[in-house]
Structure P
Amino acid sequence: RGDGRPIVLVHGLTATRRYVLHGSGVLERAGYRVISYDARGHGESDPAPEPSAYDYVNLVGDLAAVLDALRIERAILLGASMGAATVVAFALDHPQRVSALVTVTPPVGGNGLGGDEQFQWWEVLADGLEREGPTGFLRVYGDPPVEPRFKRLILSAIRERLERHRQPEALAAAIRAVAHSAPFEIRDLERLEVPTLVVASHDEVDPEHPFRVAETYAERIPRAELISEKPGRPPLAWRGAHLSRVVGRFLERHGLGPRPG
């Protein structure tokens, strides 16, 4: 959509392409060419050929294939959660193809930013999804440890998101593989040279994406800026139009407006 400077949106684990900016058309209306796709095993995409093929190596390869298919040499990459780790890993492997990065609520992962408890929890969630679909996933997920006013919103959003997947068994395999896959080493973040916006959430609202992980990204990436909502406010990651405007201002500051040249 759009015909200006390309921005590729990469969604998170258990999400689909519509959940990066939540349907916001702000960037398209500004003139950017916005591209999104469902990751392997998610949404309308086909499952991977084997359960292990949902790891970050393959996710990075899929992103490269999308750019190649669209004949895009260089793009702005905007990723959420799993997508944030994917776009960073892609930028480390293909620095010449990235003009800027936006990492929204970067994930706990197998690269020094997470522990065994997190991995075990994802395994149990995958088991619940396989047994009973979204109901089984939510049964395991339980009562989220967030401010009470956000609980119903989170649970309904999870159910809505899970019901958009064509093949729940493929999604369960993706959950297991991604949870145990390390996209990069933390020290590698220091090699990134492009302008990077790191969007954090506060732990009392989004404990699955700890603020300290976003802080680590911002501290290690040389040209990074860290931004988050004010405490007690809904996360920027949930507010597609507002997040889009924040991203647009960031890109303009770095000379990356919708019209190259």
Structure Q
Amino acid sequence: MLKIENLSLKVEDKELLNDFNLNIKDGEIHAIMGPNGIGKSSICKAIMGDSKYIITNGKIIYNDKDITNVDTTTRAQMGIMLINQSPLAIEGVSNADMLRMALANRLGHSVDLYKFNKKIQEVCKKLDIPTSFIHRSINDGMSGGERKKNELMHLWMLEPSLIILDELDSGLDVDALKVCANSIMEYYHEKNEKISILIITHHSNILDIIKPNFVHIIKDKHISFTGDINIAKKIEENGFNLDLGQMM
């Protein structure tokens, strides 16, 4: 599914990642944890091909294809989706227009409007959001929780094979987090657990619902330790100054 090999990354003159490696197989759920400001979100930006983030070494492989120099739009068409911690608002572009265009680009032909409208109505019902969301500008005038639900609508419509969650729990209360996380797990099971998920977080709460196969700790610009859900619980109790050597 996804391989990141010996990746070094910088923004302007600041190095964010150095010799970073990650291997996510089909159907696996991985979590990356670390304190704020350590470069966790830069991993998401690198995977999505954000042009502000310059790769100085290494490569990114997705489904056996080198996408290191592939643009963001093409990566999305290939089935990679990032749900940001603060989804951007796009005034003047409706959800319906964006989704029809994105689906047409991915399918290589125009979208059947009857099937599209039927599916998006079903998705709104599933997520318990008003159908008026369909015609609203993307995330414009929406609360944090509404924006996350809007992103979930995009997920169900676009059906990505790799989902990247950049601090999904940011700005959500406990109930809203459960709704969002449970929806993602419902999608995961509906796809027969063949899609993959990468979770970026500094809390273990979300991992109680979206249970990872592997938990990675980022330190000194690369993954310094890999364990299971237990390491996330230990960090929640003791903080990131925990002696990881004792966990081995």
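Each of structures P, Q was scored by distance in nm of label points 7 Å out along Cα→Cβ at positions 24 and 216; the highest score is held by P.
Please state which of the structures P, Q yields -12500 when helix-only ellipticity at 222 nm (-39500 (n - 2.57) for each DSSP H run of 4 or more, over all residues; to 500) is computed from it. Label of the source structure: P. If volume of the Cα convex hull per residue in Å³ comes out at 128 when worked out from the coordinates, which of P, Q was used? The read-out comes from structure Q. Assign the value 3.9, calculated as distance in nm of label points 7 Å out along Cα→Cβ at positions 168 and 232, to the correct structure from P, Q. Corresponding structure: P.
No lab work stands behind these numbers, since they all come straight from the coordinates. Not measured: the values here are computed from a predicted model. Cβ atoms are built from the backbone, for glycine too; each structure is taken alone.
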